[in-house]
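Have a look at these structures, which come just after this line.
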Structure 1
Amino acid sequence: MPSQLEAFGLAALEAAACRVPTVATLQGGVPELIDDGRNGRLLAVGDVDGMARASIELLQNDALLDQMATAARQTAQQNFCASRIIPQYEAFYERIIAGGGAA
């Protein structure tokens, strides 16, 4: 995911949910999802050679790929699963409707 601008990185989240570690740029909200070296790789914008090396390393190292794939899936399930996120949205909207503000 070599984005120069990225608000969150839904594609990275979808990949993580499917046990696919993402190689991405250290941009926007992507670091909220990817912990570099644990469930994917984060590199500087424009570091095409680094992204290629990280991708090749994952493709050539089955143990590392499996470890990161498992961690990616766990991150998606634990932090971004609908059963966790929807109640947070509901609580937020209820506060707004009740006049409690966005804080």
Structure 2
Amino acid sequence: MISRIWHGYTTFENADAYETLLKQEIFVGIKNREIKGFTEIHLLRRNLINEVEFITIMWFDSIESVKEFSGDDYERAVVPQKARKLLAHFDKRSQHYKNII
């Protein structure tokens, strides 16, 4: 099992709109792609001093499944244009970890 972890940051004013976009449109679109080996996605949210941090953790069966989601450059962040408009900054590359437990 591979976890794909990505961080995005937005303003307090845009945080609720960004969370709604993720849950109602972007995550639904990912699930509708029916990517073989994609199992689930988790969303974490944390208020920092000057901004709001979001972390997504996606779970895949293999790196091949990750590549089906993001392409051959599988570490490249996949950030739709609608999301970019709400984000202040974000990871350009995602991190991938092998689940060992």
Structure 3
Amino acid sequence: MTRVKLEKADVDERLAEVGTWTFEAEESKWIVRKYRFKAFMQGITFVNEVARISEAVNHHPMITIDYKMVTLRLTSWSAGGLTELDFSTAAKFDQAFVELTG
């Protein structure tokens, strides 16, 4: 997938489509989502699935684990901002969350 930086209007449109991620204005290059789990190990299982997905698409998020909450942040460093790859990867993470939590 080509990593071409999206314009702000395109980012806004893609954010509206995914609905679960937010734009983090710091340097105008991040989308962020917090996932809450019922148990610590459920969050760890999710992080392991995020790692598997990330390796498969060769696109890796920043991951923070705070007990039962996992925060993911995505950007495309090579493009200097957000790309379609960020949003398609975010959708894969969301699907993994749904499959894990039902």
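Ranked by relative contact order in percent (Cα under 8 Å, 6 or more apart), structures 1, 2, 3 are led by 2, which has the greatest value.
One of 1, 2, 3 was used to calculate helix-only ellipticity at 222 nm (-39500 (n - 2.57) for each DSSP H run of 4 or more, over all residues; to 500), giving -17500; which? Kindly include the intermediate steps, with their values, before the conclusion.
Working: 1: -17500; 2: -7500; 3: -15000.
Answer for the origin of the read-out: 1.
Throughout, read-outs are computed from the coordinates displayed, never taken from laboratory work. Bear in mind the structure is a predicted one, so any value in this text is a computation, not a measurement.
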